Structure 1
Amino acid sequence: MGFIESFFKKQPHDVKAEDISSFISLKIEENMNLDYKDIKAYNDPERLAINVASFANAYGGLIILGVAEDTIKDQEGRTVKVFPEKITWGEVSLHKERLENQLAARIQPSISGLVVRPIRNEKRQVIFLIDIPKSNSAPHMSPDHVFHKRLNFRIDAMEHYEVANLFRINWTMKQKLVESIYEPLAAILENHEKQIREYHCPDGSDVERILSRTYYKAQMPSELLDRIDLYMYHLDGLVRKAHFARESVIDISTRNITDYLRKKHGISGKPPVLLEYVSVNTSPRKREFKLDSFLTYSLLLSNQSIGDYVSRVYWTDVYDEVSIYYGTETYTVALQHFEKHVWNKCLKEASKNSKIREMRIEAESLLEEVENLIEEIIRY
């Protein structure tokens with residue numbers, strides 16, 4: 001949960017101008033996770049970047065950019081407490097993108113998961129909620145080339161040992177993330193990639209198993225988790241389309257084989273059809289495999305001939321025959337004859353079938369997505 005949700009009890013996109021007014025009326029004191037800034041700070045990006053970096057180097061927090069401060073001082077004139085005074089709305093011309101760019105250009109490294117939410121009133125005037133997560137990439141250097149930390153409502157420069165300690169902690173955590181999350185997740189997704197290439201649906205539970213390690217998951221960048229969630233959502237969509245595509249494949253292959261047997265052998269009725277292809281090489285050894293529904297599905301969706309598949313997978317160009325099991329009868333057909341009179345018809349129908357076409361498009365899109373996701377994980 002981000003700090004906008006924590007303070008306002010709403011999703012960032014649901015927070016309105018009246019919510020800001022209600023929040024200000026509570027007179028919540030500035031603290032380790034909350035800071036008020038007059039909208040004038042928008043035009044002082046150097047100082048604002050120091051504030052943002054200090055939150056990221058500590059425990060994260062929320063800056064409400066557009067609220068003047070009401071300070072309470074002690075007898076020596078030192079500020080001891082800070083409360084919100086009033087909303088200071090900014091001009092319509094102030095934009096979120098410029099603010100994001102100003103901060104990104106001044107904080108090194110950039111802060112993953114930083115959220116800038118503009119809030120506009122009925123006059124289109126604006127203030128900004130800047131939600132800063134506790135960073136997994138700390139320490140972050142400010143534009144003055146100093147590492148800062150947030151202490152209650154103050155900002156202090158970090159001591160050398162604090163900077164060194166943050167580097168050590170985050171490097172150790174990164175190593176553990178690589179071992180516990182990134183390496184196994186990349187291996188799983190590489191296997192997913194192979195399955196999707198064959199137009200099959202990977203089991204998403206293996207990804208969920210890795211991400212069930214909640215301690216390490218909490219240390220992952222939110223952008224990466226969002227990408228994984230999106231991939232899993234699209235994977236569910238692939239599963240749905242695969243179901244209908246598989247039904248179409250069974251219908252196409254069964255119907256064409258049955259039509260062939262009816263014309264060639266005069267069979268009648270519709271008992272189950274099973275296929276078994278037998279390959280024979282030049283050695284005394286006979287190599288066999290089944291052209292079952294699983295393989296039939298892959299070959300039809302990838303528009304492959306059986307002979308090409310055997311050449312690629314089994315490294316042999318010497319083929320024998322296809323055995324068709326129809327009820328209690330077995331019919332043997334030369335492969336070339338089967339390809340010409342049955343399989344080519346199946347391929348032609350599959351290329352025009354809407355359910356199979358939808359599955360192909362979805363798989364190709366998801367293939368690109370999983371490839372990009374693997375590259376992103378490897379970068380971490």
Structure 2
Amino acid sequence: MLLTIIVSILILGLLIFVHELGHFISAKKLGMKVEEFGFGFPPRIFGVKKGETIYSINLIPLGGFVKIYGEQRSEKEKKKKKGRPKKDKRAFYAKPIWKRAIVLAMGVVMNLFLAGVLLSVVHGLGVPTLVEEGSENNASNIQIQVLAIAPDSPAMNAGLKTGDAINGLRFAEYELLVNNVEDIQKFVARYTGEEITLVIQRGKEVLEKKLTPRVSPPKNEGPLGVALGPVGLVKYPWYSAIWQGFKTTGQMTVGFIGLFYQLFKNLILTGKLIGEVAGPVGIASLTHQMTKLGLVYVLQFTALFSINLAILNSIPFPALDGGRLLFLAIEKIKGSPLSAKTEQLVNGLGFAILIALMILVTFKDIVKLF
């Protein structure tokens with residue numbers, strides 16, 4: 001459990017830190033004054049001032065923040081005439097819209113870039129891949145793994161997890177070592193209605209799970225309620241690994257955008273979510289599973305999380321980067337920015353809604369554990 005907590009903090013901290021690093025670098029490059037770049041959230045443990053920027057280490061290690069001069073404008077600053085004092089030229093609000101847009105967007109870009117780097121490493125180490133018949137020579141460490149689990153199935157009730165490798169089957173004194181999916185299908189068909197034991201490998205652990213294959217399972221679920229397939233590690237040379245990593249990032253990004261579109265469309269039309277939404281507790285639970293499976297799975301999960309964070313931040317909702325970009329678009333069309341009071345009110349309301357949703361999702365995650 002301690003390892004899971006540490007890994008969860010490291011993953012979340014890395015993703016948010018990289019996101020803020022994008023804001024920091026772009027703001028500096030575009031001539032804005034960065035007052036502070038902090039690792040972690042206040043209270044501050046210590047800080048060092050180099051030039052005009054304070055580089056701080058803070059107590060709560062869950063990411064970071066960038067404080068840009070003039071990012072939070074007062075009404076007085078907004079109503080200044082064009083001939084601003086010289087000291088205001090490096091303020092965030094004094095820069096052209098396109099420069100402010102770049103700074104706001106670079107957090108998302110950096111999260112996608114991080115995902116590409118992580119997936120490049122995964123492809124270099126060996127990416128878990130479903131092995132097609134005839135291509136076994138291209139993969140190593142081939143195992144029959146659980147690819148999906150049906151709700152309320154014998155497999156789910158027995159505690160099987162996606163990624164578990166089935167190494168053996170046992171009924172009474174008879175034991176069978178698994179070589180392919182057909183071995184499992186024949187064994188299960190032979191002993192439907194009888195309690196059998198699955199010998200599975202979960203990371204470095206070898207576990208035994210008892211369950212009873214259903215005689216009359218629901219359509220397209222099978223007696224156990226699992227989808228199985230041969231999964232092996234496919235390694236790429238470093239130059240191909242980089243290409244494959246960023247290519248996979250692009251494919252995943254497009255896929256998740258489509259998934260988010262369907263999710264919000266269904267939510268608006270029916271008032272229901274088509275899938276599960278995980279909060280901090282749910283993410284910690286997933287991290288626990290990935291940690292057991294090994295480093296490659298942890299890196300894949302982190303890349304996946306980074307892509308999700310990038311897409312979520314792009315949504316034009318107040319308090320998110322996408323919402324702030326929407327304000328810039330309104331300013332461009334309107335010819336003048338919204339009042340600081342209106343902007344702060346909308347962002348504050350958006351932030352409150354996000355916190356409420358996070359509390360609700362976290363509560364549901366906790367309920368699932370009991």
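Which structure, out of 1, 2, was relative contact order in percent (Cα under 8 Å, 6 or more apart) derived from, given a value of 14? Working through the options, I get structure 1.
Calculating mean count of other Cβ atoms within 10 Å over residues 25-32 for structures 1, 2 picks out 2 as the one with the greatest value.
Where does the value 0.25 come from, among 1, 2, when FRET efficiency 1/(1 + (r/R0)^6) of positions 57 and 225 (r between Cβ atoms, R0 = 41 Å, to 0.05) is the thing being computed? Structure 2 accounts for this read-out. Which structure, out of 1, 2, was mean count of other Cβ atoms within 10 Å over residues 17-24 calculated from, if the result is 22.5? Working through the options, I get structure 2.
If distance in nm of label points 7 Å out along Cα→Cβ at positions 105 and 193 is computed to be 6.4, which of 1, 2 is the source?
Values: 1: 3.6; 2: 6.4.
The read-out was computed on structure 2.
When distance in nm of label points 7 Å out along Cα→Cβ at positions 9 and 257 is computed for each of 1, 2, the one that comes out at 6.3 is 1.
A value of 27.8 was computed for mean projected area of the Cα convex hull in nm²; which of 1, 2 is the source structure?
Values: 1: 27.8; 2: 23.3.
Here the read-out was taken from 1.
No lab work stands behind these numbers, since they all come straight from the coordinates. The model shown is predicted, which means the values in this text are computed figures rather than measured ones. Cβ atoms are built from the backbone, for glycine too; each structure is taken alone.
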